[in-house]
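What follows is a group of structures, each given as structure tokens.
Taken together, the values in this text are just the output of simple stated rules run on the coordinates, not laboratory data. These numbers were taken from a predicted model, which means no experiment stands behind them. Cβ atoms are built from the backbone, for glycine too; each structure is taken alone.
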Structure 1
Amino acid sequence: MSRQNKKIYCLGGANIDCKFTAMNAIHPGTSNPVVSHSSFGGVARNVAENLSRWTQDVHLQTAVGGDPAGQVLLSAARECGIHVERSLILEYANTAHYYAVMDQDGNLQVAYADMGIYDQIPTDLFMKNCEPWPEKSLLFLETNLPSNLISALIQAGQAHQCLICIDPVSVHKAGKLPPHLENVFLIKPNQAEMARLSGMDIACLRDCRQAGYRLLDRGVENIVISLGASGYVFMNKNQCRHVSPPRIAEIKDVNGAGDAFCAGIIYGLQQNYSIMQACEIGAAAAALTIQSYQTVAHDISASCLQTSIDRHYLNREYSHAAIF
């Protein structure tokens, strides 16, 4: 995979992740023994860190508090090779924290997000730090940011002819996206987020297709609906395909899989791969991530991604099925 010179800008959240994994079956209403672990998180930050392990010219634009946690977050990002000079330090705010409770099999049971700092971001100052984006840059945007800032960032990306990729993050936060999404290159919701965006229940692959048409009518060029263990659906005006997931020997922790998927897609686009090939890279990154206990797996290199793709997609006509 040859590197290109397109810059990548990741816009959104950076926080401290606190993860609690149950040692036994979880019993509500009482104390449960867990193993706890703290790490750096935030969707935009996780995507940026994944990308920094595969390529260069990765920028993170976020907001942290004027507390020790914020200083440590930005320092760690710099050590990964991520450019953070466009990020804001809000002295009056606390750095965001995310608390996740996992069952003994590594599946998310409940999560708590202390992210009020993002509602305190001064829109004018954040937008000023966006200038100048080089034309044709890759923008990754997620919805931890307030809705008015999201709309402004999309408009600015359109003005600079950037390739805009969006992760809705959650069912609730998906509602922050504006109704008109013209010139948004890609959006990657999961099944529940897609239901929220389309205003319809999704129970099967045909529902994905119908929901996808509703989102395409809002102006999005490409849609990737992640379905967890069932793979993903790729859709644009010309095709709608279900792609089976790679085989996985052991799931250790599903946290971070969606962020790795987004990062893999963006990396593929930076390398000038087709959108379908970029999605395969994303799926490989997600599959490798859930076989690690780390939210951002430190041992995944660009060559590892290619090896995984070669192993799992040798016979592409059987792994891709059109949805009629």
Structure 2
Amino acid sequence: MDITTQKTDQAPPPTVPPTATEQKRAARGATRPGDRIFLGLSRGSGILLLAIMAAIAGFLAYRASLAISKDDANFLTTFEWNTGVIPPKFGIAVLAFGTVVSSVIAMVLAVPIAVAIALFLTHYAPRKLRSPISYVIDLLAAVPSIVYGLWGALILVPQMDGLFGWLDEYLGWTGIFSWDQGAPRSMLTVGILLAIMILPIITNVSREVFRQVPQMHEEAALALGATRWEVVRMSVLPFGRSGVISASMLGLGRALGETMAVATVLSPDFDIHASLLNPGGGTFAQNIASKFNEASEFGRDALIASGLVLFVITLLVNGAARAIIARRSEYSGANA
């Protein structure tokens, strides 16, 4: 028999299975020098980010403790901010209320409009309109906060009298929309301005999420006789729910921490008003921006204490958003 035939007929050598160590290294992507370098850089970046967050939290907690230990009132419930007296009295009750209320108003107004715009751009708008509208939305996202604030103070506030009068006439009995004919530099005006500011962020992220809906899902719904709205309701919105939540949290983060626009439009005071139309109130960022320059060393510690509360609120909001997203398994896969 020929030697070549004998070699061909021989069975291939048995394959040696990888060891447990090799499997772990392969799973970590560390089988080659380049992979190990990239793994180290990625891991180091994550650790560095955690270290920076911990350093910020530690700095805020230390400076806040210096101020809170000398506060003669309850820091969480006091309706006053007076760090120049002895003993000092200051609290965040009004600031927390104003920050949450203005952000909630902004979210209630901005999220439905942003999702509607994103759906229009991805599923309804003609091709000739998609690019110009998307370009305008991108420009809105690039406008500085102070420009929004100046526009709000000079254009938006004078135009709110008609809306406030209508709300007072038809909904004033609720107390929430009663108006005493004062300047419309109120929480509702701030919420409307914040809604305009966060609208481009939510729209852009939601638009990119809706673009990732698998084409087969939409085609299958159309093949079953679904209308365009039914396709959106049954295929697009369930797939993009987690993405919309993420976009909303990004917008909420900006609304919670917005400074110059709120400081330009709002007439601040340290009182909680039942009506959203009457001037007054305050937010964490607005209070810090308006008082930090003229504050004493102790006053700055007090402002940093309020910043610590805003920091904690932001962490809790983002943590809740991550928990919601983790429970939504629809947001997986991408449009090929």
Structure 3
Amino acid sequence: MSVLYPSTLWWFLILIPLGILQIVHLQRSRRNLERIGGAWSAPEANHVFFVKWLISTVFLLLFVSGGILSLSGLSWGDAPVEEDRSQLDLVFAVDVSRSMLSQDLPPSRMQVARDIVRGLVQEFQSARYALLAFSGSPLSMIPMTEDGYAMEHVLSYLGPGLLSSPGTNIQTALEAAVGAFPQGSNRHRVIILLTDGESLTGSLEAVVPRLERSGIPVLAVALGSVQGGTIPLGDSGPLLHPQTGEPVVTRVNTEALKQLAGVSDSGFIHIDGTTGYAGMSEYIRGIEQTRNMEGFRLQRISRHSLMMGVSLIFLLGYILTVSLRFRRIL
């Protein structure tokens, strides 16, 4: 079971004031029944009213809960979806935060990321490409194109100067990467995420359901060493900690990126200067070969319509309950 929009679940808090309002309504209605107690037997009338109130309140709360679950993108179970794909679309999501300037991965993490993009563009010349730069927010550099020269030109500008927002928000980067693929395309789709995973903001757990639903695999490439390195600031030396005055050391965060490996067909590679390069092209070719042989993939089944239908049934139950007359219940 997964939820596409987890933030929607906060709306369940509305059940608290709604329940309080229903309790206030019960107390006021009981006082009104006592005033007209001469018309009915007070205990009998109170009993009938309480039963109606209890049933209608349960239906009302279930109706609201079902609506919230419907809006949250709740899904469970898998269904085979036929694959009819050919050729390849790649979206490169490249981290351009300042920590990517570290030289623990020579000549720098940023330069290695550029070289990886160049190498894959040259190797998969029949593919289409899109380039996305991100730090605290994403920026589309090149929409989906077959123009390898445009990619080469833009790569030279790829660096921390593009974005001023601090941090590394992989959640918004992956959401933007999913949106970079043309709608209705029958091509193989892969997101290549190039980052050191440092200073993460956002939530990877929040974007995983959307990746599963879209069926787009992610190759998370971690750049940097576990020993880490300083962050150069040109001729002024390394970046210093504002409180201690010591050089800031940035280290690759592999654990966070490994969370993406749980998404269908996704993979993880750590490049520390000695390993990992060959695995990227093998992974991409493996995606193509596997899908061509199987002819289908499993996709999580959305339960939006089901939850909306159940919610409307509860609403109907609420309306019928409050509409019934006392005499008929007795």
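State the single structure among 1, 2, 3 that was used to calculate FRET efficiency 1/(1 + (r/R0)^6) of positions 129 and 185 (r between Cβ atoms, R0 = 25 Å, to 0.05), giving 0.10. Of the structures listed, the value fits 2. Among the shown structures 1, 2, 3, from which was the value -14000 of helix-only ellipticity at 222 nm (-39500 (n - 2.57) for each DSSP H run of 4 or more, over all residues; to 500) calculated? This figure was derived from 3.
The greatest value of distance in nm of label points 7 Å out along Cα→Cβ at positions 177 and 289 among structures 1, 2, 3 is that of 2.
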